[in-house]
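Input: structures, listed below.
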Structure P
Amino acid sequence: MADLTPYEKAVLDTIAYAEGTLGVSNNGYDVIVTFKLINGWTNDTKIVHGETDWYQKEANSDAAGRYQFLGSSWKSLFDKKNPPMTKVNQDTAAIKLVNKKLLATNIDSRAVSISQLDSKDKFDIFLQKCASTWASLPLTTNITIDGQLKKAGNGWYSGQGGKKTSKELYDIFILALTKYKANT
């Protein structure tokens, strides 16, 4: 992926913060769910997503990397291939997934782009649209899916998410955005 914009970098830091991987080991790029580490990971690793080998029974998940990709999600972002879990590939996949979610209208029909997230209202739309992808992100409005009410402040998935508030995540986003804008 070409150089990331300050907005994209701030979004990625926000997701990593919510997922709990920001600043862990190699800034989360080498983290498997339950905070186990990918042995031998480097920025230009040849290691691919371990899927069943990385499955953690206590979490019922094989999520891995800075943005905690499930093996099936990781491969779907790369046309069913399993490319190495490099920093560039993880960042590229996460931005691709965020942009896909922001275009979707099935959860929330309001339009938003990454470059608008410095508005709290637009940031909340981002959280709402991405909560079904990243379990750690809170919903920002109540929503009913298949007859089931999902309440604002909670995560999309029962028992997951809702540990970070939309205000806390917005503050992290603005802090990161300010840092990245100053470095351009």
Structure Q
Amino acid sequence: MFAPYLITDPDFYSQEEKLFKQRLLAVLQTHRPFLACFRDKSTPSYARLARAFLETCTQCSTQALLHTHVELAVEMGAYGVHLPTAARFDTKKARDKGLYVVVSTHDATEALEAQKAGAHAITFSPIFDSPNKGKALGLEKLKEIIAILDIDVFALGGIVTQKQVRLCQEAGAAGFASIRYFCNPD
């Protein structure tokens, strides 16, 4: 199964709860992603919005992850957590609490460390050009990472068109993760 993985961003979904839920619901109903991650590094109301996120994902039968917040994910009954690269060593702690764990990675060393730490999956990025994310790694590097790992690899970064989704699938990724694809598909 090639799984779509939605990642939120306040620029697209809002930090106002009612508008956030409306926009998220519309996207979930349109695209039916398998996974969704609530990611908002700037809101002072993370827990309140996380609860609204989890309720909306449950309504659409989407597996919900929280970004970074292991304890809150457990407390709120999230399916899992998406850990940034710097927090990849919290993987065991998250797994021990029964969470599905995705770790952000950007090179082979990080990917292998995430696998060794017990991650269920990684995102590998940026595959294509993406604002403020550095040089695109490309599909060949994605294939190399997939070949050295025994866990799922989600392509991430600059995936905004159906053609890019198809190219990631053809490269052997378990799925693709994106913010902008789900808000502005071609």
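Bear in mind that the values in this text are calculations on the coordinates, not laboratory data. Note that the structure is a prediction, hence the values are computed from the model and not measured. Cβ atoms are built from the backbone, for glycine too; each structure is taken alone.
Work out which structure the value 2.0 belongs to, where distance in nm of label points 7 Å out along Cα→Cβ at positions 50 and 114 was derived from one of P, Q. Clearly, the read-out refers to Q. For the read-out distance in nm of label points 7 Å out along Cα→Cβ at positions 74 and 98, a value of 1.1 was computed from one structure; give its label from P, Q. Structure Q accounts for this read-out.
Ranked by FRET efficiency 1/(1 + (r/R0)^6) of positions 18 and 122 (r between Cβ atoms, R0 = 25 Å, to 0.05), which of P, Q sits at the highest value? Provide the component values of the computation, followed by the final result.
Details: P: 0.90; Q: 0.15.
The maximum falls on structure P.
Quick check: 1.12 is what I get for Cα Rg over 2.2 N^0.38 Å, for residues 42-105 alone, calculated from one of P, Q. Which structure matches? Let's see the in-between values first.
On the way: P: 1.12; Q: 1.06.
Derived from the structure labelled P.
For structures P, Q, which has the highest computed value of distance in nm of label points 7 Å out along Cα→Cβ at positions 10 and 34? Walk me through the intermediate numbers first.
Details: P: 3.7; Q: 3.1.
The maximum falls on structure P.
When percent of Cα pairs over 14 Å apart, for residues 66-137 alone is computed across structures P, Q, the figure 60 traces back to P.
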